[in-house]
Structure 1
Amino acid sequence: MKSVIPILVENINDYKAFTAYPNDLVEFCNNNKIKLPVIDSKRGQALALLAQPEIRNEKYISRNEAELFFKNIGRKPGDAIQAFNKDFSLVRHKLRGFYCLKFPFECDLTDHHKRKNCQLNEQNKDSIITSIKNWYLEFIINVPNSEWQIGHLDPTVPDASEKNLAWQPPIQSKWRDRFKFSADFKKMWPTGKELISKFDEYYTSNEQNIIMNYLMEKKQCKSDNNECN
């Protein structure tokens, strides 16, 4: 990935409201059946800014630049960054809180497809929801405090200190040594052994490739003694 830098605050005031998208973006979206947001909308203005030749793949937009941009074009900023972080079906460089469109453009229709014709049979809705609620009642909520046990948050490390321990309901024994837990028992993550044993079950082929590429880059980064993200 090439280096990207934030848009300088003093430069953001040079941008006025856009009346059209760059031609190459329009052509790319037409070819890939991506519906562009209305140009006059806040999302449309945000995408138009990200797609400018001197900005895309070169500079990031943060909350500060987003607010200044909308003020400059006469729009109420509100939660300005929301217009930039919504899905456009276009791949962006990933850095939390900063937004930069990749170029050459890349298509990502994941969010579009998972929302298209999104339906779930409601015939058994109540019984299914009730079953889930009852599970939590039986195995967590209604379990007497006296039956809760001390459990490790991360069973893979030799740490028996308080920072790695929490009170957990007896159901945790079902997942012992297979998962790591949050202190409030809301979240769990598979241990390395658990992940490897069910890699195809936990992650799609695309996700596995993303993980593999990340680990290869991380390994190379460490071998080169460079700073790694």
Structure 2
Amino acid sequence: MPAIYTAADVMNDSASLLNDAQQALYDYTAQLPYLRMVMRDLDQQLTLNGNPINLISEAEIPVLAGVLALTLPASFFLPISLMEKDSSDTFFSPMIEKANVGDLQLSQGTVLGYWDYRHNDINFIGSTQPRIVKLVYWRMLDEIVDEDSLSEIGGCRNVLAFRTAGMCAQYMGGNRERANDLNTDAQLSLDLILSLGSKNNQGKRVRRRPFPRRGPSNIQNVRIP
């Protein structure tokens, strides 16, 4: 579900930060290329930090018999895991990731079993029967088209505005001091968003290594004359 703010809202905020609320210099046409770059950077920051905004876990993709590569969604960026089933099955079974399925030198069976990710493709040995693959993956956000584009990231309006203004100040206005101040504010806003995402994930149980404990002390008392 898109967020409630538009690209225009972000660029209005950005122009205000640049003391140009009337957009005499920093209008939508001037700001839009920078906003697009900022959105791409934010997209990758969210993925790098495991933010659930970019996680897609419901893609179910038919794979015909003999097919050796998965048809990837338009928003696909990187795979996380794959599962498979027959059309008559109720539950999916996990698939095993390999560095190169070709190195396994296996013949096709009734299941896919293995997958790899090479050359921007998810590859299979192939199956003699049609299968349904459930793909869990990191997505790429939609590109911003114009000022009417809706953001897909809730809560990031300030991050986008500060960073867009920072890029405009540096590359259009040549004002490095203002750019540095705006980029600092952008980083603070980004840290907050990433921290909120991490806090939201704390309820998901994971196995953690125990805190290391020191063994019994082997210190000997030595009398110094």
Suppose semi-axes √(5λ) of the Cα gyration tensor in Å, for residues 83-154 alone works out to 33, 17, 10; of 1, 2, which structure was it derived from? 2
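Out of 1, 2, which has the highest value for FRET efficiency 1/(1 + (r/R0)^6) of positions 19 and 163 (r between Cβ atoms, R0 = 30 Å, to 0.05)?
On the way: 1: 0.00; 2: 0.95.
Max of FRET efficiency 1/(1 + (r/R0)^6) of positions 19 and 163 (r between Cβ atoms, R0 = 30 Å, to 0.05): 2.
Give the label, chosen from 1, 2, of the structure having the highest value of volume of the Cα convex hull per residue in Å³, for residues 131-194 alone. Write down the numbers at each step before the final one.
Values: 1: 86; 2: 128.
Largest calculated value belongs to 2.
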Value 43, 25, 20, calculated as semi-axes √(5λ) of the Cα gyration tensor in Å from one of 1, 2, is from structure 1
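Which one of 1, 2 has FRET efficiency 1/(1 + (r/R0)^6) of positions 51 and 107 (r between Cβ atoms, R0 = 41 Å, to 0.05), as calculated from the coordinates, equal to 1.00?
Details: 1: 1.00; 2: 0.50.
Derived from 1, not from the others.
Name the one structure among 1, 2 that mean count of other Cβ atoms within 10 Å over residues 27-34 of 17.0 was derived from. The partial results should precede the final answer.
Values: 1: 14.2; 2: 17.0.
Structure of origin is 2.
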Where does the value 2.6 come from, among 1, 2, when distance in nm of label points 7 Å out along Cα→Cβ at positions 91 and 187 is the thing being computed? 1
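For structures 1, 2, which has the highest computed value of relative contact order in percent (Cα under 8 Å, 6 or more apart)? Don't skip to the answer; put the middle values down first.
Details: 1: 12; 2: 27.
Once relative contact order in percent (Cα under 8 Å, 6 or more apart) is tallied for 1, 2, the winner is 2.
Readers should treat all values here as calculations from the given coordinates under stated rules, not as data from a laboratory. Bear in mind that the values here come from a model prediction, so they are computed numbers and not experimental data. Cβ atoms are built from the backbone, for glycine too; each structure is taken alone.
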